[in-house]
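Once you scroll down, you'll see the structures, which are given as C-alpha cells.
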Structure I
Amino acid sequence: MKMIRHCVFVKFRNDVGVGEHKAIHADLEALRQVVDGMDAVKFSANVSPEPFARGFTHGFTIDFRDAAARDAYLVHEAHQRAGARLVAGLEGGTDGLMVFDLEI
C-alpha cells in the first residue's frame, strides 16, 4: 500500500486576495477532521526561481494514507464545497487548475 501525495497547482485571479487564499487553505485543512486517512496539508505561493510556472501562482499538497483515502476525499461533500470555492477564485475556473497525484 503506497501513500498518495495529491498536488494541486492554481492560477488565482488577480482580484482574489490573501484573505480568500487563507480561507481556502483553512477549508482544506478542516477536511482532515472528516476524511479518514487524510494527513498533512501544505499551501504556498510558488517560490520557484525557475521560469516554468506557466502562470500557476499557488499550490498545495495533501498526503493520504493510500489511494482509497484519496478517493474518499474526492467524493466527500465537504471536499466538493471546498473545491467549488477554490475554482470560483481561479482564472478561467477549472482551466486555472492542475492536479497531479504521486505515489510516495
Structure II
Amino acid sequence: MVIPCARRSVACLLLAITAVVAAASYDRERLEIAKQILEEVPLIDGHNDLPWNIRKFLRNQINEFELNTDLTVVEPWSISKYSHTDLPRLKQGMVGAQVSHLFHYY
C-alpha cells in the first residue's frame, strides 16, 4: 500500500517534470519564431565596442586585425570584459549590422 504522502510527492514530481518539459518546448518555439523574424527583418545593434577595442588593443592598426576570427580565444580580446564583437558571433546571433558607439557622441 502506498502512503498518501508518498503519492503526493510522486504527483508533485510528475507535475514539475511536465512543467519543465513544457517550458523547454515553449522556449524552442519562441527561438524559432525569433529566427524567422530575424531572417526577414535584420537586427541593427546600436552599440559596438569593436572600433574602440581596435584602437585600444591595436593602436588603430586595422591590418593586424583578423575580421573572421573568433575573438573569444585570442588575447587580449578574450580577456577583455568589453570585447563582445566578432564576425562569427554576429553571424550566429543573426545581427544584420552594428552602429559604432563612436558616432553617438557627434
Structure III
Amino acid sequence: MRMLLNIRIPNEPFNALVRDGTAGQVVGQILEEIKPEAVYFTEQNGRRGAVLVVDIDSASSIPALAEPWFLKFNADCEVRIAMLPEDLMKAGLDKLGAKWK
C-alpha cells in the first residue's frame, strides 16, 4: 500500500545535529533503513520538513517508518494513503455513484 509520510522537524535537536556535523548522517541512516520510493525535503509552516513516498505491506509497518523521526528529531509525522491514477480506476467509482445517488 502506497503511503505519504509527512514529516515536520522542529529546530531542536536538528540545529544541534547540524552544528556537530551529524544531521546528514542521521537522515541518511534513516532513509537507508526505510527505503522510500521518493523523498522531497521542503519547508512546512516555516520549519524544516520532508514528504516521503513509501510502500508498505501492512499498517504494522508504520512505526518502523515514523519512530526514527520521532526519536532522532522529535519530529511530527503524518501518514496518508496515496493512490495512483490506476488505483483510482480500480475503485469502481461508477458503481459507487450508482449505488449512492
Practice problem: Assuming 1.15 is Cα Rg over 2.2 N^0.38 Å, for residues 30-85 alone as calculated from a single structure, say which of I, II, III it is. | Solution: III
Quiz item: Given that helix-only ellipticity at 222 nm (-39500 (n - 2.57) for each DSSP H run of 4 or more, over all residues; to 500), derived from a single structure, equals -12500, which label among I, II, III identifies that structure?
Solution: III
Exercise. Tell me which of I, II, III gives 36, 13, 7 when you compute semi-axes √(5λ) of the Cα gyration tensor in Å, for residues 22-61 alone.
Key: II
Exercise. Work out mean projected area of the Cα convex hull in nm² for each of structures I, II, III, then name the structure with the largest result.
Key: II
Exercise. Output the label of whichever structure in I, II, III has the greatest value of relative contact order in percent (Cα under 8 Å, 6 or more apart).
Key: I
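A short reminder: the numbers here are calculations on the coordinates, not readings from a lab. Everything numeric in this text was worked out from a predicted model, so none of it was measured.
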